[in-house]
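In what follows, structures are represented as structure tokens.
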Structure 1
Amino acid sequence: MKSISEFKMTINGQAVGTKDVLPVVNPATEEVITYVPNANENDLNAAVKAAKEAFPEWAAKRIEERSEFLSKLADAISVNREELGTLLTLEMGRPRAAAISEIDGACYWLREVAKQRLKREVLEETENHRVERYHTPLGVVGAIVPWNFPFALSIWKIAPALLTGNTIVVKPSPYTPLTALKIGEIASELLPPGVLNVVSGGDDLGRWLTEHPDVNKISFTGSSATGKKVMQSAARNLKRVTLELGGNDAAIVLPDADPKKVAKSLFWAAFRNSAQICVATKRMYVHEDIYDEVLAELVAYAEQVKVGDGMDPTTDMGPVQNKMQYEKVIGLIEDTKKIGARIVTGGHIEDKPGYFIPVTIVDNPPEDSRVVVEEAFGPVLPVLKYRDYEDVIARVNNTNYGLGGSVWGEDLELATAIADRLETGTVWINEVGVISPHYPFGGHKESGLGIEHSLDGLAEYTNSKTIMVNKKKNR
């Protein structure tokens, strides 16, 4: 583990420390594993200034040059994958094999985004008139990254921002800053100074970034409540915003699904990364004809899953990442007990170090109970019974969220018809959580604003510019 002095911010290509520092806690032990810089407003201003000054030269480079930088960054990250995987497990809690997978996935993401191109479009071409559409970079991008996938989500913002000619200031979560700071360190040896800056700090740092007059766009991933505040701050100078916010995703299991075949997939749809995924299944609606069997299969599988320290190679699920979220999830469990809903597995919190919560499954709680209505973002799943399709579609759509959802069954025509009526940005059929740099991703309702990934997401880091030419000679 690095010492305090070795974890530095990257500002204008330089390693920068601060007198004030923040502790980083291992969620599996509740021990402080290291400290990181706690940036003040002057540090943030320096990072934005560096990004603004680096922008003209970076934007002027040919896109092939910027693409090559992304590929080189992927190569350098790959060289450091073992250290990064360990850092990610220690700060986030995820089992180390899954942490390494996140690092490898981010490298793939960088290389794939590096291949993408927003082409100039000729909208009209006649003897007398020509109309073309271009994409131009915005300037300085502020990226605010959450704690649940701190490495991958940093790369998801860095890659499109830099490819399209912007410069960037990345602010990781104060809970999980280590791997993002490492990205800055690695990039400082490859990129021109100021192109990629990484600053660590608390909640004030996020506010300073969103309010900063020289930041032209904010890309934020986090809760809907905080997303609304980001949007308010961005309105001060009409910043562009992309907001990927919370979800209360539902899975609908059709009566022709085979409980034994789908149970494992349904389980990990809900509990992967200890259920700390925006598109995790957080409500599961199962047709009454197979409800009891599906519930029994889920419980049987859950009882085989080991919850423990991510550094233990036998661990399947790690802890909840931080104390605040841990207490929120415990509150949902206590409320579930209070209303008399039946917990069929889990629900008991052991008195030991670490933010460990066992897989907790609730049998058909009331539709208006907290465990159904609220986004748990932790390993608690309500399984609910339905009889007819109109009823379940209405219940699934009765939420302010609209990020994702899934439908499971053998009748693909029926599954697709139901998927078409769900009020979400993405619906998966017989799978869940499949995300690619080439597939558009975004939320409906209060689950977000704008699109990430694909050429649509790439375009969100640009301005659209139309140039019209009157080819007639002046008379």
Structure 2
Amino acid sequence: MTMPVSLSAAPSATRLPDAVYALIAPLLALALTLASPAVLNDGDTWWHIAAGQWILAHRAVPTTDIFSFSAPGIYWNAHEWLAEILFAGAFKVAGWSGAVALTGALVAGTLLILTRRALRDGLSGIPLLALMLVGFSLIAPSLLVRPHLFGLFLLAFWVDRLMAARAADKAPPFWLAGVMLLWVNMHASFLLGLALIGPFALEALVEARADKRLKVLRGWALFGVCAALVCLINPQGFHTFVFPLTVMNLKTLGSIVEWRAMSFDHFEPMELALLALVGLALFRPVRVKPLRLVVLLGLIHMALHQGRHQMIFGIVAPLLLAGPMAAAFRGEQPVSRRDGALWRGGFALMALLAAVRLLVPLERVDTPTAPLSALAAVPQVLRDKPVLNELSFGGPLIYSGVKPFIDGRFDMYGDAFFFRYDHMVAGDAAAFDAGVAQYGFRWTLLPPAAPLNKVLAGRPEWKRIYGDDFAVAFARVD
């Protein structure tokens, strides 16, 4: 007698374990971070490490400018000092390889928090992998050796724990407020963490029984107050709350690529994310709780308004969408198999990749943000004189012991200073002459395409002393 074959059981035999789908994105992120030269293609990395080294050497956090010659003693909120110490420590241990390895660990750890939440919410298989890859695509353009990656890791952990509290129908534990002690001293995104308490607290209040609402309100309010008070433990005190809002209102942001609004004149990961959301909504009824939907829409607005916020959307959106997607795809996902061997193997592979990165030294070469050959060609006697430099060159100058005119700390310099600098390098001869009169520029270090180079080439009192594909240096002959 022929036994009937169960068609519904057949596909499960060929489906991969959940660990495979969950580990792909963290492994991919770690491998790309450790291997890609692009993670070091940012001039700010240099001054962040120099700041960490200064803090370790002086056992103090600077409150005024210590690096430039144009703004000595001006107020500087070194709000990322703890992250800078950790980067400087990694650099001391293993040079640039150590800094990159720390960056890779942060990125992989962030994605592991996302996959862990998705698995707990019941999402697995292809939908899990797709959600993680879209989230990673939004983070990928920001994979740089900079403190904001600490902020992303803490943001993922924070939202995950707030969601865990909601799932348990409890207020968050008070130990979680202690996370703010790290966050407020690592990155200004701590303010977003505080703001996200509100929607989850209101959701808890709305969904609570009438006789429990006072208890719910008290629990969440006490947690929020405790978290805010912990944020006061920083070198700048209450001013740290004002600082992110001040930065967001700077007109300078419109001139900095990573802060510009999306224009859709070329493909960006945010476009992929929006198309994926529209396609998902049309394909399956994904139902998100009202207040969480408000958070998602707010983050989309932020990402469209300023490109830098795409990475925030890439962190929070997967955490909020995993549960609703699991409900939408229920019945079509692979059977969950807790394959401990695969998880152990995945973590072992991550450790191996990090070890290889630590053991293989990274040597810095000329890049559009690090004109090392040009800087080496400038005589020491000139390096000690005032320089008009490209903003992105400020970090390498600081690291090399040269005081720049400007660097990536645009919040410290302010709008008026930045736009005056912008006029000078754009070839405004009158603005440049006024700058020479005030600051006494003796040399310049700018990209080859900077219009000011043409102005200086036509002046007999200025002589070109070096030029390559990354930078051109002029010096005053007098």
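A short reminder: the numbers here are calculations on the coordinates, not readings from a lab. This structure is a prediction, so every number in the text was calculated from the model and none was measured. Cβ atoms are built from the backbone, for glycine too; each structure is taken alone.
Consider the structures 1, 2: one of them gives 25.4, 104 for Rg and Dmax of the Cα atoms in Å as calculated from the coordinates. Say which. Only one of 1, 2 returns 25.4, 104 for Rg and Dmax of the Cα atoms in Å, namely 2. When mean count of other Cβ atoms within 10 Å over residues 84-91 is computed across structures 1, 2, the figure 21.2 traces back to 2. One of 1, 2 was used to calculate helix-only ellipticity at 222 nm (-39500 (n - 2.57) for each DSSP H run of 4 or more, over all residues; to 500), giving -12000; which? Traced to structure 1. Among candidates 1, 2, the computation of relative contact order in percent (Cα under 8 Å, 6 or more apart) that gave 18 used structure 1.
Here distance in nm of label points 7 Å out along Cα→Cβ at positions 92 and 436 has been calculated and equals 2.2, so which of 1, 2 was it run on? That value comes from structure 1.
From 1, 2, which structure was mean count of other Cβ atoms within 10 Å over residues 172-179 = 16.1 calculated on?
2
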